[in-house]
Every structure is written in C-alpha cells, then in structure tokens.
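What follows are several structures.
Just so it is clear, none of the values below were taken in a lab; they were calculated from the coordinates. Keep in mind the model is a prediction, meaning the values are calculated, not measured. Cβ atoms are built from the backbone, for glycine too; each structure is taken alone.
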Structure I
Amino acid sequence: MRRLATSDGAIHGISEIIFRDWVYTIDTQERTVVDDPGHRWSTSRLNKPELMLLLGLAVQSESDRTHTVLGDTSVFMSQADRLLRELHDRVMIDVKSALPANLLEVGNPLDVVGPMAREAIYYAAESFYLHQFPPFIRQRYRRDGDWLLRNKGISILPMIEIARFISDRINRQMSVVGQLRKSGTALNSGDLTNSLIIPLADLRRKFKGRADAFDQLFAINANATNLGFTDPFAMNETMICPIVRIGNFLYVPNQYRLFETLYESPFYWMLRDENYMEIAKTNRGTFLESTAAHILRSVFGPENVHENVTLYNGTKDKAGEIDILVTYGEFVLVVQAKSRVRTRSRFIART
C-alpha cells in the first residue's frame, strides 16, 4: 500500500477518490441529496480513516512526483480499493480468531474486546455533522482563549474562522469542477486536485499572522514526513494535521477531519502544560455538563432538566450527586458527565 501511495501522481489519485466517494449532488431547491443512496451508503466507498491512511502514506514519499506528475488514476483507485478491502478482511480475521466457538469459554473478555473494538472504531460512522462542529468547538474552548493565544499564537475563534474560510473556498472550487464535469467538459485528475488547493497567501492576506499560526498547527509537508506511520493503527500525523502543505499552497482533502481536529486537539495541547492541565480538565468538564444540559433541555423542556442534583438517604447524610437529572413522565434519566482521557501521542503532536 505504501508503494501505491508514494507512486507517481498518487495525490491526484486520492483527489479522484475524494470526488468519487465524498462528493454529493444537492438539489438546492428541494434541499435534498439526489445521488443514489445505494452508493452513498455502500461499503465500497472509502471512509475517513481509509482516506487518511492513503494520505498518511503519500506524504512519506521522498519525491515530489506524487503531486507533480499525473499518473493513471483509474489503476490507482482500483488498487487502493483492493488493498483496503484486503486490510478490512485481515482485521476481521483477527476478530474471528479471538472468538472461541463457544462464547462462554472466553477467559479474559479483554482479549476479545480489543480486536472487535478496533474494527468497530476504525470503520464506524462519524460522530457529528460537519455544520455542528463550529458551535461545539467555540463552546468547548471559550474559557481557554488566553492560554491558546499565549502558547499557540491564535485563539479558538480565529481557528474556526480560518477553517470556515478554507472550507467555503474549497466547496466553491469543487462545485465549479462538478458543474464542468456535468456539462461534459473534459477534466483530468490535476484539475480535481487544484480544486482542493488554496494559496497560503490568500489566508495571510485575510488573517495576517494568524494564518501562519494556523498553518503550523494543522498542516504537514507533502514529502518525507509522517515516517513513523508504519502500521494502519499507529499514529498518523495526517489525522492530526489534515492539511498538506505543497510549497506555498495548502491541499485540503478532508474538510470534516479538519474541523474534527479543531475540536479534539487543543485539549491535548493543554494537557502538556503542567501548570494549566487541571484548569483544562475543569473547563472540559464544565463544557460537557453545560452542553449536555442544553441539548437535553431542547428535547425535554427546561422545567424537566435539573443540574447538580444532591441525593440524600432519608436523613441529612448525602448519598450522592447527579450531574444532570431529567424527569420524563414516570421515568428519570440520570446523566453523569464522565470521559476518559486518551493519552496517545497522536493527540498531542504539534506542541
């Protein structure tokens, strides 16, 4: 797979896959997606981890021929499809080999959960819709603005603004390509790649020094990088930095991953600061509780959602606390705002 991803024109092959699997046709009057649902939900489409796997291998190339040369993209796509299908089949073999014929004979459940969870997580559906990210990102880090500005040179709101600017520009360029293809205009894979590129100068012109701060946090060089990515489930730097820097241009293959990174990464940057770690954890907990309560109020009504409820055991002795308590007819819904900190280095790179 690495040999394919570092071959001549590989970046253009990835662009072809993006247009094949990630571009939808929307009827703006009816506000509906008009593409065949069978293809939209087909397992033959590459999902985000598979796409980023190809990209993570492509940037390992020592040569710039991955993007300066146009290769045979039809061959690239068919081989990528075959190899990634083989990868999934191999993962499933690990799952099956971990399961005994009789599930009651499982000695240590962790021996089974690991392989099953790996497959389920790697090929799972996405968590948010793209349009949901900006408000969640803004609320999650609105108390951490001073730290971000002091340590990263940019606060969360400008990060969102730059990501939106990039996304809007790329969407317009891709729409033009889609219209040209629909009209019968012959385009090559280089034209598709160009529609996924934005000049860094345009960001600097609009956002000044914040553009360079953003670039340093979320972009990776197109060649001889991510060399530690030697296993599909190892740290892939293109998942942390989903923009590929090609000279003075930025290649943006996956807008979803860009916004997802804005949502995930800042918290792990802050964990590296021992003086700010506990503040970051407190701010995250506050965000989690307030956001969950806000969403639940929109469903059950504000009169039925109660925060920070204290329970007593019939006396003055406190029996426990509930972060959020929802009353629903004769039922109650108890929400405890807990989350496990993942400490893998993939989330704290670019420090």
Structure II
Amino acid sequence: MKELRARTLATPERILCGARIQWEEDRIQTLEPVEPEEGQEELVLPGMIDLQVNGFAGIDLMGANEEEFREMARALLRRGVVGFLPTFISAPIPKLCERLETLGSALSHWPREAARVLGFHVEGPFLNPLRRGTHPREHLARPDRGALREILAAGKGRVRLLTLAPELPGALDLVTLAREQGVLVSMGHSAASFDEARRGADAGIQLATHLGNAMPELRQRSPGIVGFCLSDPRITATLIPDGIHLAPGFLRLVLAAKGSGGIILVTDAMAGAGMGDGTFKLGSIKVSVSRGACRNEEGALAGSALEMDRGLDLFARETGAGPSALAQVSAGNAMRLLGMEKKALEPGSLADLCLWKNQGEKLRLGGLVKEGCRVL
C-alpha cells in the first residue's frame, strides 16, 4: 500500500484540509482527513483530462505515425494530462478514416508512461463555412448520414465526441445517429441562432466546443448560440484558457452563468504547443506560433500553444475558482460526460493525482501520480 499526505486535497465533490490518500496497485483504497502539516504536498487535484488535442510537442495528429502518437502522449503526461481525446480537424472523409484506423491501431501497444487515449474527437467536417476558423473550406462537408457512418466505422467504437454545426440542413439527423452509437455531440464552428442551438440540444447535443470562438458574439437582441449555451443547463461549455482565445472577463462570465459544473477546460493544442515560437503544421495548414498565439497565413487563430497545467493556472487566477471547482473543470466534468465508471479521487477510482505547488499567486505542477506510479 502506498500513500500520500496533502495539506489540501480537492475532488470535484469535496475539499479536505489535511488528507491522507492510500492506494494499492492502480486503485485508490482510502481517503481520509488528517492534520495538515509542513512537508505535505500543498495541493492535490485529480489528474487532468483534455478533450481537444490536435497535436503537441511538434507532432501533428493529421500526419503522425504510431510512434509519434505515443511520443505526443508521453509529452502530454509530463504536463499533468492523464487522459485525452486525440482530435482530428476537417479533412476529406477517406483521410479522416485513415487517421482513425492508423492511430487506432497504435492503442493495442500503449505505454503506461503516456497519457491514456479515452477515445477520439472528430471536429468536422460538418461545420458552418461562415465560422470555419482555420478549417479548410474545401474540406468542409454537408451533413450526410453515409459519411458519418464511414467515420464511425473507421473509428471502431473509439469515436467519443463529434463537433458539428447544428443549424446546417441534416445536422440534427447526424446528432440522432451519433447518439444512437454512443457518441457525444458538441455544437461548434457554428452560426446557430438561439432557437437553432436549442433544437440541437433537444436532439441530444450536450456540449459546446470552445465556447466564444468560431461563433457569433453574444448580443442583447440576438443572443445566438453563445447566449443559448450560457443559459441552458443541458450544455457543458468547453473553454480555451490561454489568455488569447478568451478575455478574462469572458471566463468569469461563463463561470457565473454555468457554474463550475458546466465547464470543461481544453487546450485545443496543435503541434506548436510546448515548443515555443516557430512554424508548424495543423493538417494541411501552415501555422505560425508567436508569443503564444497560433495563426494561419490568413491571420486566423489556428488551435493553441497551451499546455493544460498552464491553462488551469490561468483559469484559477483569472476567475478565483477554488480547489473543488478546479477539480471539476480539469477532470470531473469530462469524466462524467465520458461515462467513466468512478468519480475522480475517490476509493475505487484510478490513482491519478496532480500535485500542485503555490508560487506566489501562480499554481505550478510539482508532481504527478498516474495509475499509482509516480511519473513526475
């Protein structure tokens, strides 16, 4: 039996000021209060989950081979991410299928010292051309049941999340088809009106992909998709907390409207994340990274250079969210939507722990336990 003591330990449901957590092999056995003392870990939160990763550490998933895919997952783990959804942007259907098949085959020999693949996220190609962001216009497609069946078949049950624009003709049929196959659906890259977004939720959409980006701004007489997602409790909003995609005030607005139970932090990371300034690929797109901003040749934002640990720190500082809220937005809410069998940091769950240190007003990742093994 291994154990760890913390001055503060937070799960999505509770906070312990002084805690002892014990685990055997990869599963937590006990979690109990103890007196906080010097020398204990400062703050323990669940291992983080990222639902939108296009690439990382110089590796682009639209062109990666199996070993590069594994290496990317190792790099993600070093930033506190224990589980993630590899994300594929809009591409011709045969290319998407090839990516799902090639990277899916890598999962049969997956290293323990890498972030777990929890499924795949297909972002497109059924997106609104008016809000395509950096997705190539020529790779967008009208909603088509046959095309979605091809994608899901190539994924062999691994596609867990689909982003589409609910206002497109035929999109709601795809929502129904995806939900019948156990796939979560998110609205994004969309110009949906308030009512069109509501009809999407009525059909089974449960998330909003990078709320506030690649969609019209919130207006008092036309609240649109942003207004709907803020006001409807059925929708969980994913946010990119890099200080570039969203203003600090917008983060605070979403937290006030949705509560910490209605937010999931994502990076939307591309190959330049973790690499500093330079030029990288996002599928067929050339992307320049400068001072943390990723832009294509047209000047549009093209993913992010964000690491998840840095994003959680920024979100905490800009919103004042407390430890339990941070556990929700970085792990618990994603686990709930993905239908994972146990709650984070509770007896019976995997021993995945992020160990944080306070550096002035900043949070710094100081250690990581994944499946009971100290890896950082």
Structure III
Amino acid sequence: MEGSNFTYSQRVSFTCGEGYYLDGPDHRVCQADGTWSGVQPTCQLVNCGPLPNISNGAIEVDGNFSYSDIAIYRCDDFYEMVGEGTRFCEANGKWSETEPSCKPICGESSFPSRDRIVGGGPSKQGAWPWQALVIHQGAPRIRKPFCGGALVDKRWILTAAHCVGENDVLPTGYLNVSLGLHNRKEPGDNVVYLEVEKIIRHPDWNKDNFDSDVALLELKEEVNLTDYIRPVCLQRTARERSGQDVQEGRAGVVTGWGRTSNIFGSEPGILQEVEVPVVDQEECVSAYKEDYPVTGNMMCAGLRVGGKDSCDGDSGGPLQFQDPDTSRFYVAGIVSWGQPGECGRARKYGVYARVENFVQWIKDTIAEE
C-alpha cells in the first residue's frame, strides 16, 4: 500500500512478502463517510504444520514449523536414510521433498571377521549377524534336526526349500528360528527365539533334483536390530549389479553349524566359517553328470582337490560375498546339496541355489505379504 491521500471510491490492495500469507481481505475501499471498508488485514508467517513421526528414526525442527524452518531427519542405529534427510518449510506452506524413510542397513557387521578366511574354523562372535538357526521341533519325516538361514528383512528368513519339507510344507509349529546365536550349546544373552508365521516355498521347487531350492519364513514379529542381529543384503539383479557378479574363482564365505568333516563328523557348537571359491559352471555340471543333474538355478563352490565345503546341517545357510564397491556382504547362494555322505571330497563340490535367479521372487513375496 503506497501513498497517503485517498479519496472516495479509491481501492487499496494488500499483498504480503514471500513466506507470509494475508489474513483478512486483500483490498479495502474508501467509503463516502470517510472510512475504509472491511478490517485491516495482517501478514502472517506461513506455517507448514508438524511432520509425522518417522519409523526407526527421529526429526529435529529448529523453529515452529514456519517458513524457512529446517527439518533434519536422523535414523536410529543400524538404519540408513532413503531419500533426502533435510526438508524446508516453503512459501507455499508445504515441506520440500518427499518424506524419507529409514531402512535397515544390510550386509554390515559390528564385529567383522578377519580380512581373509584362509581355512575353515570357528567364526568371531557377531561377525555374521544375519545367520539364523532354523530348528525342526519334532517335525515328522525330517532327517535334519536343524538348518541354516539368513535374515534378509526384519521379518523374513531366507533358507532352502528342502528345509521346510521335501514333499508337503511343514506346519509352522514345527519350526523355530534363533537369531543372534554364536554358540549353539551355550546360547547367551544376545539370542532371540522367534516363531514362524508363514512358510513360503518357491513354486518351482523340485524334490527330485532340488531345483529352485529356495524358501522364505515369515516371522510372527519383526526383530529388533542389534549388534548381533542384522540383515544381509540380497544380490542385485543382473541388470542392476556391477561388482556383484559371482564369477569363477571368486571367493565367498559359507557359515553354519553343520558337521565339520563328513556325515559321521561332529556338529560344532560354535558357528563355523569357511572360504570357498566359485566353480566354473561347466565343471560343476561335469562333476555330477554321472549322479545328479546340476541346473541353471544352481552353482558350485569349493576346491577341486576338496577339503573346504559346507556339510550336513549347513543346509539353508548363506554363501555370502563382499561387494567390492560398498564392502557390504550379500547372499548369492543357499546351501542346497552335495555328494551324499561325504563333505569336502575332491571334485564333489558344494551345490548352492543361485540366488540371483530368485531375487525378484524374494522381493515380490516380501512386498506382497
């Protein structure tokens, strides 16, 4: 509003500066009685309103949610930000950007294993915080007392299809999952025991040749992430990945509580780890051509001379690799099968379900449920 001499019928318009809105009429008129019509408007500071709480994180706002105030998002321990972590209250009364989220950090350990695992042996406590023990509680027609598995989401365990019943899928009451476990015989305070809500076996599972040996266990409740319980990353799809190609000779790590020698060997109390190289697919097929078919949904890992292998009781556990770009671990194989009765035999490699072929099914299943 400019000027000071106003006469009858003159109109005055009001506007506010950026970040303010007009409270009242946007104009007034000089009336015949020498007064102005309406009431005097005021310019009020724009307010964007409070922001909703963010799961597994917190928001700090310096101010009263007004124009130019800044909201800073932070994630809880073991979580990372997805999206922009800073938002501004804009002149239009809306917060900038879209609301970020906090997702679990995958593939990182608070207690990483030594740089290179030369031979198999006991693991460091907490080195593999996604390792799960899937316990069969009196399940009929199940030869294995337990299997391995890997936490891939706060409520989901990835394991082998044959661990949940080779024919019909077991009732959920026959399975129990332990996380945070290191010494199976002396569990300790870091362990949680979880019931299974649902068992989802891959629809293409073939009990005759163990093709598509993949299953997911949905837990009855989400787990609280700790230094000893954290998820592993899933291998990216072929289109997405760069340094995650699992090629011949690349070393991965198998973990589990399975037997340390052969079918008659003892089952260790402490979680074991062993480094095994990926085997050329043609060699993998050739090694078993007289006995069992190796399909494109399978991969082999181990030494041609034998000696390093997964074994009975490791089934369902992860074959994990470290991403050279991020240093995070991702699961690329699931312990599936090997030479019956023997582990670590020359040219009888461990056979694993090839996770890259099932990543989309895993993601879709988790999203749908």
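A few points about this structure:
- Value 17, calculated as relative contact order in percent (Cα under 8 Å, 6 or more apart), assigned to which of I, II, III: I
- Among I, II, III, structure where Cα extents along the principal axes in Å as derived comes to 59, 48, 42: II
- Structures I, II, III were compared on mean count of other Cβ atoms within 10 Å over residues 122-129, and the highest value belongs to II.
- Source structure (of I, II, III) for helix-only ellipticity at 222 nm (-39500 (n - 2.57) for each DSSP H run of 4 or more, over all residues; to 500), computed value -7500: II
- Distance in nm of label points 7 Å out along Cα→Cβ at positions 162 and 314 - structure with the largest value, from I, II, III: I
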